[in-house]
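The next part holds the structures, each set out as structure tokens.
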Structure P
Amino acid sequence: MAFREAQEAWRSALTAHRLAPPDPGFSSRLRALAAAARAEADACRMADEAGFEWPPHRASSSKPPWELQPGSGRRGPDGLWRQFDTAVGELNRAATSTDLIEVAAAYERVADSALALAGSVETEDRASGLLPRVRTQRSA
């Protein structure tokens, strides 16, 4: 059941990117993608402990949704996007094996890179005014 829930969260996170207009919610979608990838990694580790294998996908080379692809005008530092692109490539390669731990590690790399991007994009969006600035409480 945990694996099924993680798969559904992953599909929902990807769908949100596919249907997304360019808007201030980009960093939130990246954060949701990171959380979904982390849940996938956790589910893979639990399934491995229970003795399951990953069902390999044939020549998995699925592309991420348009707003996450190079050339889409994606916001954020190029270096973090290169890390994300590399992590997605590693996930595609791992998905062709049966090793749940390898797949889990690949999902974790996607999660880490998406989370780093989410923070960076959110900071840029707040600085530009696309997102409201965070108000801090003054000490008395």
Structure Q
Amino acid sequence: MINKDKLFQLFVDGKEIEDPKTKNELKDFMNGPFAKIGMFVKLIQNHKIFHQKLEKFLKKEQPNYNVESTKEASEFTVYNRAWSYIQNINIENPDDINAIINFDNKVFYNVLNDAISYFQEYEEYEKCAHLFKIQQIVKEI
């Protein structure tokens, strides 16, 4: 398994990876639980930052469009895409538990909380239940 802390050493000078072993390690890493949790967290975090910047820009520019409708559409896209990464995290799998434990628990907990709130609003309780189980592990850390 590839070392998550050395992942960016794979990308040197913008050159494509040619070593088949390294390509396979990278593919395995990206299909693994740490990368999936990372994608879940980053999507939701970046979404918040994007909306803050967008709101600032729109106050300055004052275009004629529905802010709330745009926010709703982008939230739907982001939270459901984030869900596609986290849905296969299995709290019975030791590798997945290890990834949960090794992730920044404060950040992860807050992002899980945001996702649970989002899915509760749309009554997607199966998703909430899955996220809540992961959140309970993070909370115990």
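Computed from the coordinates by the stated procedures, all read-outs in this text should not be read as laboratory data. Computed from a predicted structure; not experimentally measured.
Determine which structure produced the value -24500 for helix-only ellipticity at 222 nm (-39500 (n - 2.57) for each DSSP H run of 4 or more, over all residues; to 500), calculated from the coordinates; the candidates are P, Q. Only structure Q yields this read-out. Here relative contact order in percent (Cα under 8 Å, 6 or more apart) was derived from just one of the structures P, Q, and that gives 25; the source is Q.
A value of 52, 40, 21 was computed for Cα extents along the principal axes in Å; which of P, Q is the source structure?
Here the read-out was taken from Q.
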